[in-house]
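Got some structures for you, see below.
No lab work stands behind these numbers, since they all come straight from the coordinates. Here the structure is a predicted model, which is why all the values come from computation and not from measurement. Cβ atoms are built from the backbone, for glycine too; each structure is taken alone.
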Structure 1
Amino acid sequence: MRPLLLTAVVTGVLAAGVNAAELPEDLLLVPFPQASIVVNKQHLEGEHSVVLGSIRRINNELRIEREVRTQGELIRLTQQIPEGHTAREAFFQAKNQLQQLPHSVLYFCEGRECGSSSIWANQVFDFSRLYGPEENQFYAALRLDTEPQHFVSLYAITRGNRRVYLHTDQLTPAIPLQHALLPTPATLIKQMQSEGYIAVPAFDLQAGESDLSNDWLDQLNRMLRTDRSMRVVVHGAQSQHFYDGLIQRGIRPNRLEIGEQAPVDQVVLRKL
């Protein structure tokens, strides 16, 4: 089922100049206002990959630090962003839009830390027009805990000719993935720096054979040990559990505060 929130917003954006006939009916992302659709590949069924870590080429072979490979249906969309708007603006507008849905940001990089733009353009997304200066690129991979489950990859680039492109891969697994997929500590730090908060999704807090909340605590502990100046307030019904768990892992109490008991289905850490 397509989320009603985003469907309602699409109508207003389409009136601004994007042709509704060009868009897949089940596309989650609202196009950037006045953007031109330059790639629109729908319902590509088969095995697909979502990049969740650094990429590089070794002996002319693509090496991906971490990825998800699964059978499913892929929608691939590339927009050319109108003049006067930056890759950063288009990227964060799309990322923030998706974060209105239940989600987890699994990987996030920008600039040279994303690696070779040529690899992203030609080997990951198979569209050479996405190649540009490496300092002008942004990438994020999100898991959307909707019904059905989705993985969305966003890549934005400003080319040498100053044209701006925003690429989206939306993968719907044939069978929802249930195994643990957590952000790296580096991604958690970037998410905290750019957004000011981290949300542990309800999907990962559900009771089961493996308690993902402890895995999250391990990652949050590594994040706080990497950035020793960071202080956070913990919100949510499980805030005490997360506060105690971080203290037990050696984080000093003066770096942590307990906030509100809401939301009931998430734990949210906000930067102080």
Structure 2
Amino acid sequence: MEIHFLQVKFYSIGVYLDPEIVGHLQQWKGKSAKELEENDGFFDSVIFAPVEKVVRLVVIKEIKGAQYGVQIESAVRDRLAADDKYEEEEEEALEKIVEFLQSKYFKKHSVITYHFSADSTTAEMCICAAPVEKVVRLVVIKEIKGAQYGVQIESAVRDRLAADDKYEEEEEEALEKIVEFLQSKYFKKHSVITYHFSADSTTAEIVVSLEGKEDSKFVVENANVVETIKKWYLGGSRAVSPSTISSLASTLSTELSK
């Protein structure tokens, strides 16, 4: 009798590692990709490197949370038992994960994100239904005053809002607050400006990282302004950087063709 097993793929997996991990993997320098792929020791080095790690699962076939919970519980329990590390505490921790997932239902494009702390003692799980969060990061390559950048973004966003007949007092006030936030900043080379757009597109957090200073943050809460800032950076032919759009299209095309 011949039995065939069909493995159904429910999600695609993305792995994001802090760039500092390279410094913890120097012993593997010079190895080919194939050599690393076949060496579990290398992946142990990755797992235990003291840097933050993010694993993001994007659902490609609908699955019940209870079903996914059983999968992860079984897989983790078996590995813990094999390493003689499955005790009451571990059992209780797994039960909490299963309980958290029990009532969820993952439609296509839902996102499950695992955020592992640098010391490997905690992991945060985030469940996000589509649409997903977006992050745009700008790295300064030529010094610019915050006031100058503020004028650029204010002008670009205002013109786009006006063209869509969405520029009212609330939008004007939101833009003024952005300009005020940027006014006192001075962006040297390698400074970083990060826009974090919420999944529901109603807010955007701007994080400014300057050398030798603590990060400063500002939250944009006007949905029209948030949407227009996204369009400025991600809006195809309407976007500020053609090279960014070209790169984004190429990457997404490759992913979609898999």
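The value 3.2 for distance in nm of label points 7 Å out along Cα→Cβ at positions 85 and 173 was derived from one model only; which of 1, 2 is it? It traces back to 1. Among candidates 1, 2, the computation of P(r) over Cα pairs in 5 Å bins from 0, in percent that gave 1, 5, 12, 16, 18, 16, 13, 9, 6, 2, 0, 0 used structure 1.
Have a look at 1, 2 and say which one yields 0.95 for FRET efficiency 1/(1 + (r/R0)^6) of positions 165 and 221 (r between Cβ atoms, R0 = 35 Å, to 0.05), as calculated. Of the structures listed, the value fits 2. When helix-only ellipticity at 222 nm (-39500 (n - 2.57) for each DSSP H run of 4 or more, over all residues; to 500) is computed for each of 1, 2, which one produces -13000? Computing helix-only ellipticity at 222 nm (-39500 (n - 2.57) for each DSSP H run of 4 or more, over all residues; to 500) on every structure in 1, 2 gives -13000 only for 2. Can you tell which of 1, 2 yields 2.4 when distance in nm of label points 7 Å out along Cα→Cβ at positions 101 and 237 is derived from it? So the calculation was done on 1.
Which of 1, 2 yields 23.8 for mean count of other Cβ atoms within 10 Å over residues 149-156, as computed?
Working: 1: 23.8; 2: 16.5.
Computing mean count of other Cβ atoms within 10 Å over residues 149-156 on every structure in 1, 2 gives 23.8 only for 1.
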